[in-house]
Structure I
């Protein structure tokens, strides 16, 4: 007879759940992204010396990639919902700051709902993506990817002698 599964200890203030740890890190990322977007003046939002580093492009890519990675069905994800391609769209066709912040609000809810629905146990189960061992690795990858591009966005602000998002 197989052994009964052992109960997981309940998270405590000194030992938060994996889900809560991830949510806290994502919340910090979203706050930094919001600050960076707010600190970028209109005249720079769609301009950069290099087309890849247009602040609107970087910010949109962060949000859209998070949306994709936490989508219920990534295979059915509509990459063209906002623009044909985040990489090649003319900057003025990218979402403005208000639209981007509304999109971020939707994605924040999606991420939190997905993490909570998985729970700590689901985070260590095999992931539906062949690129990640489990949902925890996928969530950490998405966080790292987002932070990478947020660093690029902050570098664009810094180049213009503007305040960057607070760490």
Structure II
């Protein structure tokens, strides 16, 4: 007579591949949350995957979107894309610093009906700063002459980047 222990072990071994497969199946078209960051793929292709965060502020009792930040693949490798409102003063450039250190200034790439776009190639140094940082801060000059600083959280960024790579690999 087979022991209960053997039957349990046999059942576990036989069912393990299916259990493991079920755990690894993620619907990347549904945003996966990692603290303040999300990962999603809009189609079943690695080039559609994004790590993103919608930056919101409270203004006059209402929550308003002020900026969208994302990491996406491009011909130049991974890039940090930032979408800001249209009323920025383009010649003043866009500022970004991580945890209050080393502000970098970047030209705006273009503007359209959705807003103005900044594209920053995500080199190893910047990626490490984002992964180890707590807060990123942007600086934008408005056409009225006022400089506005908007901060966004980096909590969950490292986990989101790991999931992003897993999502991209699942489509290759």
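Using the calculated result -19000 for helix-only ellipticity at 222 nm (-39500 (n - 2.57) for each DSSP H run of 4 or more, over all residues; to 500), pick out the matching structure from I, II. Derived from the structure labelled I.
Using mean count of other Cβ atoms within 10 Å over residues 45-52, single out the structure from I, II with the greatest value. Spell out each step's value before the answer.
Numbers: I: 14.0; II: 18.4.
Max of mean count of other Cβ atoms within 10 Å over residues 45-52: II.
Which structure, out of I, II, was log10 I(q)/I(0) by the Debye sum over Cα atoms at q = 0.09, 0.11, 0.17, 0.19 Å⁻¹ calculated from, if the result is -0.40, -0.55, -1.08, -1.29? It traces back to II. 2.0 is what came out when distance in nm of label points 7 Å out along Cα→Cβ at positions 93 and 157 was calculated for one structure; which of I, II is it? Corresponding structure: II.
Across the set I, II, mean count of other Cβ atoms within 10 Å over residues 69-76 reaches its highest value in structure II.
A value of 33 was computed for relative contact order in percent (Cα under 8 Å, 6 or more apart); which of I, II is the source structure? Walk me through the numbers on the way to the answer.
Numbers: I: 33; II: 21.
Working through the options, I get structure I.
Taking FRET efficiency 1/(1 + (r/R0)^6) of positions 29 and 149 (r between Cβ atoms, R0 = 35 Å, to 0.05) as the criterion, the top structure among I, II is I, with the largest value. Looking across I, II, the calculation of FRET efficiency 1/(1 + (r/R0)^6) of positions 61 and 141 (r between Cβ atoms, R0 = 30 Å, to 0.05) that yields 0.65 traces back to II.
Among candidates I, II, the computation of mean count of other Cβ atoms within 10 Å over residues 53-60 that gave 23.8 used structure I.
Every number here is computed from the coordinates shown, using simple stated rules; none is lab data. Here the structure is a predicted model, which is why all the values come from computation and not from measurement. Cβ atoms are built from the backbone, for glycine too; each structure is taken alone.
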